[in-house]
Each structure stands twice: as C-alpha cells, then as structure tokens.
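Presented below are the structures under discussion, each in the form of structure tokens.
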Structure P
Amino acid sequence: MSDDTIIEKVSAQLDGKLPAPFELVDVEWSKLGGDQVLSVLIDKPDGITLQDTADLTEIISPELDKIVPDPFPSEYLLEVASPGAERPLKKAADFEAHIGDYIFVKLYQKVAGEKEFVGDLTAFDGEIVSLSYLDKTRQKTVDIAFSNIAKARTQVKL
C-alpha cells in the first residue's frame, strides 16, 4: 500500500475522534533506520504535554486497529507528538489561522521566478496566499494560488 494511501486512511479514521481542544495537525508515514514510523501530529491552543501524548496514544492506537483492510506492515512504530515550532500548513483553515506569521512555502510551479518563498503570511482569501518577503534588500509581495502550494509550514524567524 502506498504511503499516501496509509496517510489518507489514518487521517480519515482519526477525523473527529480526538477530544476537544486537541486538533489533528498532520499524519506522516516514514522510514527511520529499519523501522516504519507512523507520526500523528497533534496540537492544542496552550501546547502539548508529555501526558497529552500518552493519553492520546490510548485513543489513537485502538482507532488504527479499526482500519479495514489493515494498511500497515506487520510491525510499525506509532509516534504521537506535537508539530513543534515549525508546524505544517495543509488546509485552508491552517493558512487562515496563521495570517501574520512567518512561513516557508514550496510550490509546484514557479511564481515570480521562484519555487520557494519565506516571508510573512499577509492574507489568504481561500484561493490566494499573499506573502511579504525580502528580495535581497527590498520588501516585496507575492500572490500564490493555494492549489500551487506543494508544502508549507510556519518558520522560526532568526
């Protein structure tokens, strides 16, 4: 089964299953050394504690067992964690919630001659992401179609 299929099945199974105020941020399927790892990234407004990850593991693990047919290889590791300081932005609601934040965006197709931008998310209307970024010494603004975004995340500003 493909990595994307596993991610889709897990995301669908967990949708609406986490108690408030927890939010499912992202699901990742990766190889770490010789192990397959399913990372379920969760968040809540005041941040995640170690106890939160333990409690949510007790909710998430049985939900994964309900997925039919079983998409996982015989052995894998489940990691329930915070997305950290550089949180993935995937859904329209993620972009709306992070207007004013410093973000990284990678595109499918070039805009203004570039495929990657780092700057302040200044606006999002549901279809167009507006970003203010520094180009050498000048501040510029770029409008990017939401459908052209391959990957995005909040970025720590140094």
Structure Q
Amino acid sequence: MPTPHSPFRKALVVWLYAGALMHLLAGVTLTWAGHSGLLDGYLQNIEQAFWGVNVVPATARAQQVWWLALFGATLQSYGLYMLALVHIGNRLKRAMPWGWLIAGILLWAPQDMLISAHAQVWSHLWLDSLALLLLLPPLFWLYRHDRRTSLTDNASSDANHA
C-alpha cells in the first residue's frame, strides 16, 4: 500500500491541482473572451443546436455571450473552491475533501449531461465525459487511500494511548 508521501499520491494531487487551475483559467476565458472571436466556433455550435441553419439574430449572440460570461464567473469560483479542497486534502491527507469533490462532480455531471443531451449540444456530453474520466478516478483513489491511511493512523494512535 502506498504511503501518504508516495510518488503516485503526489502525482495525482498535482494532476488535480492542474485540473482546478484549468477550471479557473477556462472560467476567466469564458467570462472575458466572448466578444474576441476566440469562442466563435463554440458559440456557433450552440447556435446551431437552437437556431438550426437559419441566420442567428445578433441579439441572440449577445445574450449567449452574456450567459457565457456569467457561467465563466461561476466556473472561476468552482475552480477556486476546487483548488482549496485539493490543497486541504493534500495537507490533511484525509478522505473528506476528496469526498466533497466527488460529491460536487456527481451532482453536476448528470444534470449537465441531461440538459446538454436535451438541447442536443453533443460537444458538452463529450467534454463532461472527459472531465469525469480525468477527475473521478484520481479522486476515488485518493479518497480510498487517505481513508485507509487515516484509519490506520487512528488505530495506531488508539493503541498508543491504551
């Protein structure tokens, strides 16, 4: 069984730090790049789901950029909270922070995927699936590992105090 200081555990924590930073940077991008042209392909993909091949009214694009900016701000806060929980989980080496991250992802993903499928925005389903694949396995591993480690530590601490 890997120790709390194992290279594999450290690699998974670094991976999750990177994932949290990506959420933070993606949120900044969504908030501030809507009118830059950088997101035009993404915006067109969503417009096709709702408007088909018809010409999209300029007001619809403006509203979409506005919603995207609001979502980006929310994603920034999620990225910050994710960074905090990864940091806490790394420092405490306890299962609870990993469990909270797992719970948040499992609360978000099915709803996001269902809403995206209903709107036939398939790119979101692919992105959500990728996020689940990249985040959940390391989180479950860390949850189980740190849970076992803390149970072992508690057992040895109880034996020392007896």
Q: Out of P, Q, choose the structure whose coordinates give helix-only ellipticity at 222 nm (-39500 (n - 2.57) for each DSSP H run of 4 or more, over all residues; to 500) equal to -30500 when calculated.
A: Q
Q.
Quick check on the output: 17.6, 55 is Rg and Dmax of the Cα atoms in Å, derived from one of P, Q. Which one produced it?
A. P
Q. From which structure (P, Q) was relative contact order in percent (Cα under 8 Å, 6 or more apart) calculated, if the value obtained is 30?
A. Q
**Q.** Which of P, Q yields 1.3 [distance in nm of label points 7 Å out along Cα→Cβ at positions 100 and 132, calculated]
**A.** P
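A short reminder: the numbers here are calculations on the coordinates, not readings from a lab. These numbers were taken from a predicted model, which means no experiment stands behind them. Cβ atoms are built from the backbone, for glycine too; each structure is taken alone.
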